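Chemist: Each in structure tokens, the structures are laid out below.
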Structure P
Amino acid sequence: MPLRPLLLLLTAVATTMLPAQDPPRLVTSRPTGAPLLQLPKEDDAFGFVVFGDRTGGPKEGIHVLEQAVADTNLMDPDLVLTVGDLVNGYNGHDEWHAQAAEYKAAMGKLRMPWFPVAGNHDVYWRGPGKPDGEHERDFEAVFGPLWYAFRHKQCWFVVLYSDEGDPTTGRKDFNDPACQRIGEAQFTWLSQTLQQARGARHVFVFLHHPRWLTQQYGTDWDRVHTLLAANGNVTAVFAGHIHRMRYDGVKDGIQYYTVASVGAYLEFEAPEAGYLHQFHVVTVRPAGITVAALPVGTVLDAQAITGQLSEDVDLLATELRPVVTQCVAAGAEAPIALDGAVDAVVTVQYHNPATRAIELELIPAAEAGFVFAPDHQHLVIAPGGDGATTFAVRRAADPALGFTLPALQLRCDYLATHRRVAVPTRPHDLPLPPPADLGRSDAAREGVLVLDGKAACLQVDATAIPLPDGPMTLEAWVRGEDYGARCALVAKTDDSDYALFASKGAAEFTLWLRNGYARATAPAGTLQPGRWHHVAGVFDGSEVRCYVDGRLVAANPADGPRRSNPLPLFVGADPDGKGRPTSHFAGTVDEVRLSRVARYAGATFVPPARHVPDADTLLLLHLDADFGPWTADASGHAAHAIRRGTAHCTVESRPAPR
């Protein structure tokens, strides 16, 4: 053969004989990354679950077991072991088999194999006709051998039987150390099995009674432990029986765990101390194990949390609010009086924004002098629907106590397809209406509104102040602590409507007309911190003007229709697009007035110290005093402001204008 074809042939043969190259585990087109990222282990890891006792508790405990099975299926371990007391037992043949069938039906829903351990409830007989070994034959006929072992992924699992009884009499009694012995036949089998398992990565041992607790069970476990330790690869021992978790540490390299309950009797519930329904989750790696305890019912099916469910619960948590649709007097007097007395029948309505039905429980708080009848109410509301219920509400007049709105605790369950989803419980003020006479007479004191510049402000519903298109006046007395880069005095602007600003001390009246804002802006520093100023914005149909202390400081031609919005009017802030207050003012405010006429013309005028309502007044806040959550509107239109944050009125006589 010519040399070149021979060389090509040899090269091809050599190439085919080279071992295949594994693709890199980390792939990127970026110049850095591989040295910074630690890749996970590629060893032969697996997991298994250990269930505790089922029996000794109420019949409803079978549902706890069923939930544990559902939880385990979601985690998909390789296998499951139980550590005994599968049936309630302590009975005769027929009843025992009925209980065994119930247990196997529940465990039959596991998607992976499970391996039982025999406990005292599984083998102890009560009643006539007790056979030798009591229920041992029943157990082996239904569940499997009393002791056995199996291999899985280079590990051995060894199941022991801890209720053989007294080797002389055969009597079974887990409270008698003489009955708590591993018989010679089982011990010999264990020794031989451990010899077979010497090459295993790990050996795990399971039994019902935590026999290493020598004060209760005697010292027979010492020889078993010595045998296990001598093997050199026994990693952990798991038991049950006591219905509470405990970890007894590591002895000669062997970890000792007791599993609590999956439906069995609990002496009391103290989850953080191990008194709970739970199961152990064991992750096995060549180098060792990690053991986690999961409370039953805490494993969630990720696919069950659908996008719709998530969106619905978010809506319920953020939008579910009480609306008082009717408040009528229960007697001859007004439902709510200015002295704080309440005697009313209140209808409360909720709207369900979700796509599934909801169930509500409304619990009024017994505080602030309020008495409700009944003391709670239930509602089921269809998706997208409304539901209403009625309370009788009473409160005695108590000027010393003041007036606050009663609190209503709302518990909401979202009725998903196969379960209830609890929405976080939240308290809400029951929005009772203000007294009909609020704002119709002057307060018995002079006061001003105090704002902190952070979250404090007053809020007036836009529907309460229907300002018509055309001339208007917006005015207030203000004393700023300082004036920030964006500082709102009275505003409801968001690419629309009107406001008074005081940014950097520059008084400004702004109004959206035609295609944009028309502004009258004074020079920076016109408003001085710590000093009272009267600020007014006027639109007369052809011009916007800004006045400070009765002096014209800015004016610009402007005309056209005003663009309005449904956002609230804030005193001491400006609304964003969602009606939330921003650009807060720090200081004090007095005598806020909104009028549907141009009240001031020319270069100067004397600012009124106190306004008097007339036919053109839409909003008038004297800001002398608070009543409950409201600051009274004296215009006659009942456009009462709601306080937010720390906003409050305090006694102060404002100096007369200079």
Structure Q
Amino acid sequence: MRRSPLLLLPAAVVALAAAAAGGLAERQAHLLAALDRWGLERRPAVALHQDQIPAVRALAATVVAANPHPSDLPLLGLYLEDHEPAVRERVMLAAGRLGAAGLELARRGLADRSPAVRAAAAWAACHGGAAAWPALEAALAAEREPLVLEPLLANLWRLEAAPWTAAAARHAADADPFLRRAAAFSLARSAEGAARGAQRALAADPEPVIRATVLRAFGLGELAPEDLAALAGALGDPDWRVRAAACSALAARPPVALPAAAARAVAAAFGAPELQLAAAALAAARAQPAAGTADELQRVARGSEPWLAAAALAALAARAEPAAASLAAEWAAAPELWRRRAAARVAAPLGAAAEARAAADPDPAVRLAWLEALEPAAVAARRERLAALLAADPDPAVRAQALGLLRAAGLAPPAAELLRFAAAWSGDRLPDARAEALTAAFAAAADDAAREAAWRLALADADPAVGALVAAAARGLGHQLALPRRQARHGLEWYVELAAWAAEPRWLDLHTSRGSCRIRLDLGNAPLTAREIWELAAAGFYDGLTVHRVVPNFVVQGGDPRGDGWGGPGFALPDEPSLAPFDSWRVGIATSGPQTGGCQLFATLLPADHLTGHYTNLGEVVEGRAVLTALAVGDRILKLEAVSGAAPPPLAAPPAAAAGRP
């Protein structure tokens, strides 16, 4: 199912490339460099709102929207008076990224004469919290443009306690499938009993994408008999994505009284040819003891597909099956990294000896797997072991994860000790441990002076991502820290050349151990990121890396040089947010927070409205989409090929290479 997208922001880079006269190319280059520096200085930002060329004004507003701060509100008010809708759209993008601080701008945008601006304003207002509901309720009653209603309905879930459920439910029977899908996205995040009727209706919708979307709701709240019947019925759906969604809902629930036929349907999916469905079924079996027997799970665990074998071991361990301990002990001593990681993920429920093996493994990916699987309630009993990792583990990702667990449990060291940790970790190549220490120190600080000390260290860090991560965490605590400008990654000539580079269509051909697909890069909305990733691909950076994350019906993610989700290219990409929707088959850049993009790419498998406006939307998979649904955790990226031209050569078969696993 493909929806009508929001009106995409004009391809400012391409338009400017065709009209680079009278200093235009230089203005464009300076703006792109400013985007890379995390913002414009106030004086040029004010001056540029009067530029004669709309694309320049739109690009200037984009730079502000990429890293907005409440102090930018007067400037954004100036840009909102622009007669070009594209400029006003970008103001709405900034308003949404500001959250509650941008709500008044969003309210003004809801009355705009342009449907595209109203659509952007609807998205922005939904980020304003419950106070936005009166304006959005009025818009729902008066608006007739599907272009506006779609982002409004898809983002109502952000309004927390506001009474939006009934309004979304009214669209469960809308004649427009795109509006039903948008309503389903919000309703899938509601546990209110009043939403169940609409959720059940959408679970029987003619469109499989809608059915798969809304089934998330059945993992929340209480299940009435008719709800359980709807969920059980979805396990027999003709579309495997719907069956996978039903399994994922079961995986999110405590045990329920599954009908025998439903339990058999889950167990039958263990051997499904669609690996994502099989993985979702095994996750369901982990939460639902009635789904599949121990013997069936052991057969999968002894099978040839590592992703599924690891999931089967997790299900056996969750059920406290005797076979889990012996199998985990065997795998913990195995040479294959994936086996040791799988054993580490189940170490906590298997006892102290299993945890000691995981914590002592020489590969940091194994130690991380143990830490990442720890439940919050289990942290206090492991406080000393986690503290020992802070003091001695050589891997910054391990230290960052250990400290994050302690902080979340309220057990982090005092602020002064955290500052000492941050200083001691100054030589880490990865910034994560320092950022976690400084974030924890900021949160634990007793007064403004102590918070200022943590913030100064963050700003002085050699890696600008540290300041970005601490600022993002501080904003979550109510402190509106403003990121200073960083150095642009390139000289001005690189940004001057970018317009010409972006004037030619660019593609990435992803060759994997399961087939190939082609990505068309979005050079209008993400020119900086497109060129950086394209150049990494051209240099062979991605060749031989892996797919390290697959979430059924959500994303496939890969391109991490570490292979565990913590790695990067050695630099941070700036955000290039846009309101280009994260529909199915879009490609984005994974981040740890604002302004921390790197080399990890993800592709969406179903519409993911919650990502829109918050992640760089890099492009779209236009060929070989079935390959994405076939990929499994651990599959290899044989090559990411950089291709140019309006008519690129036919998508080639994967290059001959071993498809083995790390």
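Chemist: Using Rg/Rh (Cα atoms, Kirkwood Rh) for the comparison, can you identify which of P, Q gives the largest number? Kindly include the intermediate steps, with their values, before the conclusion.
Modeler: Values: P: 1.22; Q: 0.96.
That would be structure P.
Chemist: The value 19.0 for mean count of other Cβ atoms within 10 Å over residues 349-356 was derived from one model only; which of P, Q is it?
Modeler: Values: P: 19.0; Q: 15.6.
The structure behind it is P.
Chemist: Could I ask something else about it? Work out which structure the value -15000 belongs to, where helix-only ellipticity at 222 nm (-39500 (n - 2.57) for each DSSP H run of 4 or more, over all residues; to 500) was derived from one of P, Q. Numbers along the way, then the final one.
Modeler: Numbers: P: -4500; Q: -15000.
Here the read-out was taken from Q.
Chemist: With FRET efficiency 1/(1 + (r/R0)^6) of positions 493 and 621 (r between Cβ atoms, R0 = 35 Å, to 0.05) coming out at 0.60, pick the structure among P, Q it was computed from.
Modeler: Value 0.60 for FRET efficiency 1/(1 + (r/R0)^6) of positions 493 and 621 (r between Cβ atoms, R0 = 35 Å, to 0.05) corresponds to Q out of P, Q.
Chemist: Suppose Cα extents along the principal axes in Å, for residues 197-452 alone works out to 94, 41, 40; of P, Q, which structure was it derived from?
Modeler: The structure behind it is P.
Chemist: For distance in nm of label points 7 Å out along Cα→Cβ at positions 517 and 549, the calculated result is 1.6, so let me know which of P, Q that is. Walk me through the numbers before you get to the answer.
Modeler: Values: P: 2.6; Q: 1.6.
Working through the options, I get structure Q.
Chemist: Out of P, Q, which one gives -0.54, -0.73 for log10 I(q)/I(0) by the Debye sum over Cα atoms at q = 0.12, 0.14 Å⁻¹, for residues 85-236 alone as computed from the coordinates? Mind showing how you got there, number by number?
Modeler: Values: P: -0.54, -0.73; Q: -0.49, -0.64.
Answer by label: P.
Read-outs throughout are calculated quantities, based only on the coordinates presented, and are distinct from any laboratory measurement. Note that the coordinates shown come from a computational prediction; the quantities given were computed from them, not determined experimentally. Cβ atoms are built from the backbone, for glycine too; each structure is taken alone.
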